[in-house]
Structure 1
Amino acid sequence: MKLANKINRATDYLRDRLGTLKPTVGLILGSGLGVIADSIKDPLVIPYGEIPDFPQTHVKGHAGELVVGKLHSKTVIVLKGRFHYYEGHRLDTIGIPIRVFKKLGVEDLVITTATGGVNQDNVKMGDLMLITDHINWVGTNPLVGPNLAEFGPRFPDTSKAYSPHLQVLARSIAKDLKINLKEGTYLFTTGPSYETPAEVRMMQVLGADVAGMSTVPETLTAAHAGMSVVAITFVANMGAGLTDEKLTHDDVMATMELVKDDFIGMVEELVRRI
């Protein structure tokens, strides 16, 4: 089935389920952040498996539910759990929910994620970081294939993929909440293996501050569709070779518990002020 048909089938189903709900802000909740969806008032919860042609996720810490409702007077639509290239999804498949969001009326997208720290001079484990740019190290792109012109042009500009006005807003919120918000560049890897020490050294040469296994496909798809994007990550661990610690997903979840309150406060305030 063509990609456009999959997007339309999922959109039509959700329009019917949402009824009078008209979301304007989309959220993607990464590892350990599904709790943010618990703050949504009168939530409509739809398992991904019920949505035609919607991708599925099976990663620990990702619930696999779409949640729609009110958060600080805004109608939001939330991916409670995201999709990853390493699960076997094509990058354009990962972009399906973003394009569905756009067709449902979403103009602003808040992305959260967990990453490994690469630049020791800028970030340390437990930091929150505003993503201001990215490096796509995967070798392919969610926009490869026939262009879906209803969303955007064949050759979209990504010089401002992470929207400057939302970055200004995030910095202001961090100041108000007394959060030491770092800023930097995200490097996208395929996963699921963590990086080797040699790869971390190469990432440093390339100018990366953190590395992760998501975020870039969603951002590129949203940028193509003309959506405003703000992305915040927490540094769950330092890259291989920078410490003597063995890297595990359980450690990612444990680190999230240490910064969860600040992260939740940051994201909810972003939604309130957008």
Structure 2
Amino acid sequence: MNKKQAFKQKLCASPHIVWSAIFVVVPLIMVLYYAITDRTGAFTTDNITRLSDYVTPFLRSLWFGIVATIICLIIAYPLAYIIAHSKAKVQSTMVILVMIPMWMNFLLRTYAWMTLLEDSGVINTILGKIGIGPFHMINTSGAVILGMVYNFLPYMILPIYTVMTKMDKNLVEAAHDLGANKFRVIKDVVFPLTRSGVISGITMVFVPSVSTFYISQKLGGGSFALIGDIIEMQFQVSNNFNFGAALSLVLMILILICMAVMNRFGDAEKAGGVGV
């Protein structure tokens, strides 16, 4: 590659570099700056030391995010498998059905679940007519996790489905020919080949689940404050940008650690293979 070609490549990449610098690097620097300063701009560690008072919201956010991610994976994997092995027209229809909720505003979807889960809502009204219930479902931890699963499930289905459509079906047929049963085919052939989609889906569901705040406010009734709620309160109510930035910084570090773990699994997949 000569110097002229190298210069053209750098020139083509420059818009991306500028975009990343303005909308990624600069905001991160600002978060770090506010996290280690006070309202006057003086250096302080008070924002960091105060974080010990919010261990419970951090742990609750991580727990809810993990549970929601596991449920999404349990639902999404077989559903993506069914879609990928359907006829072309059926695949298109089912993918559209998965994506339709994403076309609706996030807030409207959450409000819809409030209407469904309320004590006098649609679900309890139907249950009451058949002599069951009513059940108290709104303002519970289960309602919060349900909201996470519903809103973020498409982000788990689509990456897995995409990988499954690209999978070499000859390997599955070869495994059957070698005497492997369906369970072993899925365990030793299908899952290793689709692990990259699973990892992408886990990342795309876990990150927004941990940092969400609106779902917990509306479906949890404020009884289950997540770290996203605390951060929003610092910026919107308390006007304490410095402490809010410190919380955001710690949350960002936790998310980066989780993503690094997921990438490690991805590296292990590349080093490994398929065995029957």
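Readers should treat all values here as calculations from the given coordinates under stated rules, not as data from a laboratory. Predicted, not measured: the structure shown is a model, and the values here were computed from it. Cβ atoms are built from the backbone, for glycine too; each structure is taken alone.
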Legend entry - Origin of the value 79, where volume of the Cα convex hull per residue in Å³, for residues 198-253 alone was derived from one of 1, 2: 2
Legend entry - Which of 1, 2 leads on distance in nm of label points 7 Å out along Cα→Cβ at positions 110 and 166, largest value: 2
Inset, instruction - Please state which of the structures 1, 2 yields 18.6 when mean count of other Cβ atoms within 10 Å over residues 6-13 is computed from it. - result: 1
Legend entry - When mean count of other Cβ atoms within 10 Å over residues 190-197 is computed for each of 1, 2, the largest belongs to: 2
Inset, instruction - Given a value of 18.6 for Kirkwood radius over Cα pairs in Å, point me to the structure among 1, 2 it was derived from. - result: 1
Inset, instruction - Identify which of structures 1, 2 gives the largest calculated value of distance in nm of label points 7 Å out along Cα→Cβ at positions 70 and 238. - result: 1
Legend entry - Structure from which -24000 was derived, helix-only ellipticity at 222 nm (-39500 (n - 2.57) for each DSSP H run of 4 or more, over all residues; to 500), options 1, 2: 2
